[in-house]
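Given below, in the form of structure tokens, are the structures.
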Structure P
Amino acid sequence: MRLFAIFGDPVEHSRSPLMHNLAFKALRFNACYTRVHLKDGSKLRERFLDLSLSGANVTVPHKEEAFKACDEVRGYAKKLGVVNTIVLEDGKLIGYNTDADGFVHSIAEFTRIKRVLLLGSGGTAKALAPKLTECGYKVVVLNRSQNGLDHLRSAGIECYTHDEFSSHNFDLVLNTTSAGLSDDSLPAREDLLRDLLQSALLAYDVIYGKMTPFLELAKSLGVEYKDGSSMLLAQGVLANRLFTQNLFSVDEIEPEMRRSFLL
């Protein structure tokens, strides 16, 4: 039996084990998927090998460390410097990124969105900002500090700290931070968020499975909102295809993973 896992801090909330295990069972693929709580991202490669994993997903805050842990990085992840999916291939850790395509798929129905504000500058923002720009969206990144912004600026992304920022109208305000995941914090000052959300078409939080304070604020203002469930599903299907060596199609994997949201 092949063993897969998700690394993160925190990771107890992750729906990925249920999603992947349902797919493995339905597809009769001899594998099991579990969680690994990892505080020190620099230990990711060591833990991966110690557990004899065949593959893994990586969530906050270790996606950049996952890039460093790989022997080879392929596809879009190579450009980004951010990895969220790792597959063991001939003894080597091969890294991929399925977040970007998963997110773009999750907002495809919102055709009026043109201007996007990303809150945060971590691994998720570094994956999504270039992809959204490539897809024709006007993207701005807003972060509390300069941390991570130089990398995004070097990719041609317009970036600001909270102190530098003057509010503009955005169609989509997207929280890519962990604010609200395990506490009641907001990703920015409430007055700033109120100003931004009042002119937005959609508030989106990549955190899934809970009504975060950010989404509660959007709801109170009458703004349409969406959590990260559809992004999780889309990136998970792509990751599962990599785990199973593309033996199964998206149409075979997705219904089983989608069923996990009903359990």
Structure Q
Amino acid sequence: MKHPIVTLLTDFGTRDHYVASMKGVILGINPRCTFVDISHQVGPQDIEEGAFLLASAFSSFPRGTIHLSVVDPGVGGLRRAILAVTSSYYFIGPDNGLFTLALQREEIKRVIVLSNKKCFLPRVSSTFHGRDLFAPVAGHLSLGVKPEAFGDKTDTWVELNLGKPVQKGEELTGQILHIDVFGNLVTNIDRDRFLDFVEDRPFLIRVGSHTIRGLKTGYWEGKRNDLLALIGSGGFLEIAVREGNARKKLKMKKGNPVRVRRVMP
């Protein structure tokens, strides 16, 4: 790779040295790497949030980008370290479900269990695999080292059970998957599932004790402080408040149900 791009997504924050240490290790192997920080504000040990943020961003990057992601409550334990190779990207990180949503959207070519210690730092801490294991693998991969050099292929990997929307009669029930910095409530009901269900019929969306009629095409269509529903940039049904905060207004949290009900014209 002449101009390798490495993205980083972690729950490390930016106050401490962790992210800088990872970048330093990679640059020590390949000084030509370009870094893009997807986020380092994932909730501590929140694998589901990390999976959602990665899935929302990874496909915006050029083919060949290396996505290095570390949200790793099981660091130092029995969980495996993996490199997933798809038709367009590389994903490096812990095998704990962090790549679930991203890999569902990609053509998976192979998944490698990282076991070749020659590709790690000489000393691997039991608490900082991001620096000592994942970062050097990313660095060597960016130089063109073949994925097979890092370990053996596996046909299994961990997937999160994020739940799927459930249809019963005239009602489709999903749940809040993510709450963004604006307080928008992102559900697990994707665009295709939603459109297939409503079939151009009138519908109501129920969130807590509030009911929303119909769908907006953008936030601008609502009046200030109005509750509205739309398909967000990530392709999922989203509940928002124009110039407000839906989480605070509705007192919602991740996992709370969101119901779409078809009604008679």
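List of remarks:
- Entry that produces -5000 once helix-only ellipticity at 222 nm (-39500 (n - 2.57) for each DSSP H run of 4 or more, over all residues; to 500) is calculated, selected from P, Q: Q
- Structure (P, Q) behind the derived value 31, 20, 17 of semi-axes √(5λ) of the Cα gyration tensor in Å: P
- Identity of the structure behind 0.85 (criterion: FRET efficiency 1/(1 + (r/R0)^6) of positions 118 and 254 (r between Cβ atoms, R0 = 35 Å, to 0.05), calculated), options P, Q: P
- Origin of the derived value 2.4 (distance in nm of label points 7 Å out along Cα→Cβ at positions 38 and 230; candidates P, Q): Q
- Structure responsible for 46, 22, 18, with Cα extents along the principal axes in Å, for residues 54-141 alone calculated and labels P, Q on offer: P
- Which of P, Q leads on mean count of other Cβ atoms within 10 Å over residues 126-133, largest value: P
Where a number appears in this text, it was derived from the coordinates with a stated rule and is not lab data. Computed from a predicted structure; not experimentally measured. Cβ atoms are built from the backbone, for glycine too; each structure is taken alone.
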